[in-house]
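Please find the structures below.
Every number here is computed from the coordinates shown, using simple stated rules; none is lab data. None of the values given here were measured: they were computed from a predicted structure. Cβ atoms are built from the backbone, for glycine too; each structure is taken alone.
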Structure P
Amino acid sequence: MSGVQRYVFLSEISKFMIKNIIFDLGGVLLEIYPERSIMAFKSLLSNDKKNFDAFFLAEKIFEKMEIISDCSDFFASSMNSQLQKPLSNEQIFEYWNLLLGDFIPETIEAVQKLKSNYRLFLLSNTNNLHFDVYSSKFLQEFGFDMCELFEQCYFSHKIGLRKPDLAIFHKVLNENNLVARETLFLDDMTYNREAAEQLFIQTLPFTTNDRVTLLPEFRALIGE
């Protein structure tokens, strides 16, 4: 079943069957702007920008960061190997965290409303450098730990798995006894949604930093 077909299926029928909702974090609950970090680093390059892109693509730096419990030294050394003038770890981490935007209050509020009727989970590809910052930011802004919104939180760097690997979806489903067809997965990346759909998890299409609360199918789940 294609993404378009699944979207129609959810909007017409299966919203009444949904019992579980799995939320992505970046681009869904938290605004992200990767270009901010990329532009900051590229301004300090010693090599051609194409070589920089090729290096990170070939070495899969960002993918590796998301399955390492502490990627601090790995990321700093990888980045400094491409910069004209080496930076301290603290400077590199500051540039890296520029991509983190604000939490989306209306989406957080919607999650709180959904808690009484659905089992809620968080599934995020992330790294410890970002995790420390947005966890603290959420606590300061909302007054409670972010994971209190969910029955269980899954962070890639803590479990050694990342989307779109099917193993991470199997892990969430199996550990929580979730039926895939009764589960909605909200993620801004098409390839992550397509992976989930292989297991018959339902999805809704949208793009990074879109307000899921504006989707009529999502509002129907809230009862609005």
Structure Q
Amino acid sequence: MKLILFGTPGVGKGTQAHILAEKYHVAHLSTGDMLRAAIKDGTPLGIEAKKYMDKGELVPDDVMIRMIEEILSSESAKAGFILDGFPRTVKQAEALSEMLERNHQTLDRVLNFCVEEEEVVKRLSGRLTCGSCGTIYNKFYKPTKVAGICDNCGSSDLRQRVDDQEETVRQRLRVYHQSTEPVLAYYRERHMTTDIDASKSVPDVTAEVLKAINGSRNGVH
């Protein structure tokens, strides 16, 4: 299985990618997670990427393409993969097609997760992460039982990522519409996309995703 999960930030791609990766035993390749890990480790890639991510801008194509090419050629991706956060530009989509062709592989489906924009802003700008144990909360949808205290470990170190601040979120959405929406058109022209209503509950979204995957495998588009 080789899938791309597509959509604006905050539509739940990561949640569904984890579910699918466990179900089908394939690699979940989250470029956001990879970049944040590189930033945390202070790697050259991380230092370069942080300058763009803190402003809500896209990391340059050449940086992202190098990172994905290295991963797709690794053992972990041979059984299949779920791409979450790549490609984000048409240039990246074209580069991915070339990578897959060189490896005699084909992409199965592009799942386009759809949520109203203001809902996305609330999902992201309300997000808080515990700095001690990593548990994620949302002040609108999943607040802590005691304000400012992690339910899981009792820490008061609840943080909002710089790229989840409201103005940065809105900038990320502007960048998405300008640079990333054309990628959807690229795949629509190739009849590879299925729209997913991601405003539903997680189990309902999963059910819709599995239906789309099974339909694709049976030749239904």
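If Cα extents along the principal axes in Å is computed to be 51, 40, 33, which of P, Q is the source? The value was obtained from structure Q. Taking mean count of other Cβ atoms within 10 Å over residues 106-113 as the criterion, the top structure among P, Q is Q, with the largest value.
Upon calculation of distance in nm of label points 7 Å out along Cα→Cβ at positions 34 and 170 from the atomic coordinates, which of the structures P, Q produces 2.6? It traces back to P.
Figure out for me which of the structures P, Q the number 0.70 belongs to, where FRET efficiency 1/(1 + (r/R0)^6) of positions 18 and 154 (r between Cβ atoms, R0 = 30 Å, to 0.05) was derived from the coordinates. Only structure Q yields this read-out. Supply the structure label, taken from P, Q, corresponding to relative contact order in percent (Cα under 8 Å, 6 or more apart) with the calculated value 33. Value 33 for relative contact order in percent (Cα under 8 Å, 6 or more apart) corresponds to P out of P, Q. Which structure, out of P, Q, was mean count of other Cβ atoms within 10 Å over residues 50-57 calculated from, if the result is 16.4? Structure of origin is Q.
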